[in-house]
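Just below sit the structures, each encoded as structure tokens.
Please treat every number below as a calculation from the coordinates, not as lab data. Just so we're clear, the structure is a prediction, and the values are computed from it rather than from any experiment. Cβ atoms are built from the backbone, for glycine too; each structure is taken alone.
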Structure 1
Amino acid sequence: MRIGIGQINPTVGDIPGNTAVIVRLIDEARAAGCELVVFPELAVPGYSPLDLLWQPDFVPACESAVNTICKASHGIGVLVGSVTAQPSRDPTNHDNVSSVSDGGGTALYDCAYLLENQSVIARVDKLHLPTYDVDSERRYYTPGAGAEVHRFRDLRMGINICEDIWIDDGPTDVQASLGAEWIVNLSASPFYRGKPEIRRQLVARRASENGIPVLYANLVGGQDGIIFDGGSFAVDREGQVRFRAPAFEDGLFLFDTTLVAADVACSGDDLSQVRQAIVLGIRDYLRKNGFTSVIVALSGGIDSALVTALAVDAVGANAVTTVYMPSIHSSPESGEDASACAAALGVEHMDISIDAVYAALQAAMPTAPEGIVDENLQPRVRGTVLMALANQRNALALCPANKSEAAVGYNTLYGDTVGAIAPIVDLYKADVYAMARMYSDRIPERILTKPPSAELRPDQTDQDDLPSYDVLDPIVREAVENHRTYQQLVKMGYDKATVRDVLDRIRRSEYKRAQLPPGIKVTPKAFGIGRRMPITNRFRSE
């Protein structure tokens, strides 16, 4: 059987637009001789609609879209992810966590529809609803009743949805025991570094332990700071990958259930995938929010240089503007490096001194500002100028914050933290340098090698204020991603005073991170929606 995978990049809430793409790919699949075309989880509404699901007309619009898709299914099978509202199995439930706001009589389901010849063959509801990291599906959906097997033409299929395949002794095993000849999983699986290989190993294990081939159809595209990387694939009953769709690309991709052995290309190394994810995230954030250009405060440092290079990859040099805003503390070399970087990247570049505004703010203060107060005036002037330029040009400002500095609050609220999205805020400083090296033909060598500095006082470097990044990065990673305590970190060999200082800075900086722009998630635990810490708390890890 020839099957098409509609690896689509939907926009959340653009139900007519998403439906049009689905119908177009159905037509393409039919013309290509496919008997079945498979679309990912929540392909109709986009992932994730969040509280849009509680808008009274949202779910009916999705159900109407499924009817439109059903009418397009003449001569071909269609498997598509959507959402539906059904009478609640527990009509006494008055909790909006799992029902729409009508008194608890209606439950929402994350579901898949199997359609053919303008008829609904089956509706399959998601059974396992994740509530970890970026997911909060139990807030919205009710789990389905149980696993089943459905016949499509001569094929007995076990259809399940995303999390269902991750469960040991779960729906996949049940469906195999019920006689399924294929498992088809519709997914919207967020990307982070290393996740594609984790998925491959998981699906391979499910296939080999049940002796059944598996098709894994994954969503692609950026939604706020979450990236879906596509890379849909099929494995044989031994768990060997026999087909793989491209990562970070949408389109219709075809394979045959005979799973003839073939060379299956992987998607490159982890850091290359991270770069692809960030580029896609920038592009989709602009496109899906109706913007076409960006502006970056290019300081002559590594972070803003990398953000500019990624933006050029995402939207093209003609859609990127950089602005260098020197103060009395800025070195001549920084201006030279900013100008050289902009020229090498081919972007429009402006040079706007902030000295006059900075001096006016100093004079306006009732007491002459000193120390950190004076230092922070400069990035706040820059933030104001940057946002004014963004307003003038109807452009989005990109924030150059990285994870190492955001973790410990080494940034200025309403200064270098302004922007619409923070593309590299989930990259540690070492990864910033490694990724910037990928642009060594366009980022000047001096930017790649000089000591990083905020240049807010004479002869300042980051390492005057922070532990060295080769010490800071691993402590932050262990504390944030692996939840290591003070004692655990000390036992791992880190200096006691440094660990205490870093942990205290992380805790004290929650209020700053709560006001950062959304960041693009590329690690297992990113700041933002996937890490929900109270801003006000006095817990101190011991």
Structure 2
Amino acid sequence: MNTARLGMAVAVVFCVGPAFGQPPDEPKVDPEVMPAQFTQPVGVVPPQPAAVAAGVVSDPPTPVVRVQVRVPANVAPGKDLTYKLVVANTSQADAYGVKVRNPVPAAAQFVSAEPKPDSQAAPAARDLLWSLGTLRAGERREIELVLKPTAEAKEIRNQAFVSFEHGQAVVTQINKPKLAVAKVAPKQAAQTDPIPVRVVVENKGRVPVSKVELVETVTKGFEFAADAEGEKGSGPEQRVWQLGTLRPGERKIVEYKLTAKEAAELLATSAVKSQEIPEAERAESTTKVLTAGLTLDLTGPATVGGGEPALYEIVARNTGTLPLSNVRVSGSVPGDCSLTKMTNGGQRYRDQVAWTVAQLKPGEAQSFRLGLKANTTGQRTVRAAARDARGLEKARELRTSFQGTSLLQWHAELDPQVSAGQQRVLTVRVDNRGGEAAKNVRLRVELPQQVSVQQATPKNRSSANLVEFDAVSVPANGEETFTITYKAERSGQAYFIMKLSADTLGEQPLTKEQAVEITGGR
């Protein structure tokens, strides 16, 4: 570079660490020293557990200090030279014990300096020294130095040096290793269900813990599931897991399942050991094992008279210690029976009635009733069943002998108007809608005075104004027809009185009365 053109001497910059090639004094450090989880630089925020565990430590920034010298590039003989020494900390870190040294050139003499140097060295050394102390991050200082060239000097070569102290302090805390163990298990469980257990082992300290071992011990009568991990311990009720090394803040989870041979109370104990921790950490969980129990009773009549309904009662009872849910209770309806009644809440299906109980508590019972009727004689089997959401099922059945019955219906056909001298027919039809034959069915017809009997069927005994048919049997789902042919003799309102009797009708016969208007004649 052509310095003459610039009109200014080139600034010589030195970025120096320890001062002037000599051993530095003891480092001066910031008194606010933060303890660290691992040995690390002062003032650094302790890393998160993941960073610490990985051994990642961030160093603080290193200070950088430089000195710049400014002076005119040319000066007239006999004139003083004024130097400006600029000392700057261009880093983000403070620099301690900053010193500036400027040896006076042989071709010049010291005139003055602002600020004044600490001391002027011996004439042979001709060193000027300034102690600036701490130079904060981004801070700069200026020194104005005046030198006088000798009479014979042709040029003056001046150099300035800067030095500073940079140190790093760390703190290591002594922490005891610390493990914690916690576990979760259900408070209650059914004997038929696997019991899940969850164990959490965590390093709560600030130092790693190696060779961590978890030992699980359970009450007799319980077994580890076939797919449970871990090594077999000293007996069938013990399992061991080797968890390796746990870094600070790290946790490991162990899960397994148990099966119960019988109803009992489970006590599962966790013990966590390591080389660094002499006494094991322990945790316990208890689970009460409940049994499911269900009984079903079905009561009803052994025999039922003809035409009478049979009443049945179904009782479902929880005989276990485990609540039963969604219990479905049903009673069958044989195909040739009709349902006469049922307890509220029942749902009728094609061949059964069903009720649903949302929950049946231990010791609780629910009762359900239904009525059935059969028209034919015979034995019917009624079945009751109960099943809960877990598949627990019970069934009962009961046989009842039904006595069948007949069901008679009848109607008469008679022309409402007839002329005197004409013949007409009175027809009476008797239908048996029941499942049993109607025995001793008799029809008795009283005819009015205005008519005369001409003919009657089937077999009967008749007189001038009375027809009594002989007893007949009407089969189940059958029909019998009775007819009387009569002749209208004289005009008037003629009333026919009909009476039907049968064994199934009891002592009181059924009675009908119909009128015929006879016109013309006398």
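Below are the figures for this structure:
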quantity	calculated
Which of 1, 2 yields 59.8, 190 [Rg and Dmax of the Cα atoms in Å, calculated]	2
Structure (1, 2) behind the derived value -11000 of helix-only ellipticity at 222 nm (-39500 (n - 2.57) for each DSSP H run of 4 or more, over all residues; to 500)	1
With distance in nm of label points 7 Å out along Cα→Cβ at positions 86 and 366 derived as 9.4, matching label from 1, 2	2
Per mean count of other Cβ atoms within 10 Å over residues 214-221, the highest-valued of structures 1, 2	1
Source structure (of 1, 2) for FRET efficiency 1/(1 + (r/R0)^6) of positions 310 and 422 (r between Cβ atoms, R0 = 35 Å, to 0.05), computed value 0.05	2
Among 1, 2, structure where P(r) over Cα pairs in 5 Å bins from 0, in percent, for residues 390-501 alone as derived comes to 2, 10, 19, 17, 13, 10, 7, 5, 3, 2, 2, 2, 2, 2, 1, 1, 0	2
